[in-house]
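Here, each number is a calculation from the coordinates, and none is a lab measurement. Just so we're clear, the structure is a prediction, and the values are computed from it rather than from any experiment. Cβ atoms are built from the backbone, for glycine too; each structure is taken alone.
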Structure I
Amino acid sequence: MSNLKQKLTSRKFWVAVATAIFIILSEGLDWNIDNDLYWKLITLALGYIFGETATDIARAKSDSKNA
């Protein structure tokens with residue numbers, strides 16, 4: 001149960017959900033969002049997710065070495 005709670009409180013998870021909703025709404029509702037802005041927002045979200053993942057991996061490696 002705590003693993004599920006961890007995932008639901010993860011900022012990476014919510015950024016991914018918000019990005020998916022943004023993509024679905026902008027494509028499905030045919031919002032007139034500038035193409036450059038569209039890709040900048042998606043790139044920013046992916047950069048955040050990958051950056052946080054790299055930080056988590058580095059932290060886990062550091063913790064395993066110290067243990």
Structure II
Amino acid sequence: MDFYHSWIYQKVINTEWFMWIIVYLVLGISILSPVLVWYFINGKKFIKQYFEHRKQRQQTGNST
């Protein structure tokens with residue numbers, strides 16, 4: 001089967017709107033990837049410490 005003459009290639013993959021979706025997805029992943037890597041490396045520990053500190057403040061009655 002000739003892929004370049006198939007319906008899926010001609011009507012979907014080889015269209016301008018599909019190419020722009022791919023471009024925006026790659027750009028979005030490139031911009032968000034450092035944030036995601038930071039979250040998985042440090043974020044969980046940071047968020048856990050934040051909520052533990054917040055819970056301690058509420059128990060002691062301190063507002064700061």
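Where does the value -21500 come from, among I, II, when helix-only ellipticity at 222 nm (-39500 (n - 2.57) for each DSSP H run of 4 or more, over all residues; to 500) is the thing being computed?
Checking each candidate, the match is II.
Thinking of I, II, which structure, once volume of the Cα convex hull per residue in Å³ is computed, gives back 78?
Among I, II, the structure yielding 78 for volume of the Cα convex hull per residue in Å³ is I.
Identify which of structures I, II gives the largest calculated value of distance in nm of label points 7 Å out along Cα→Cβ at positions 12 and 44.
II
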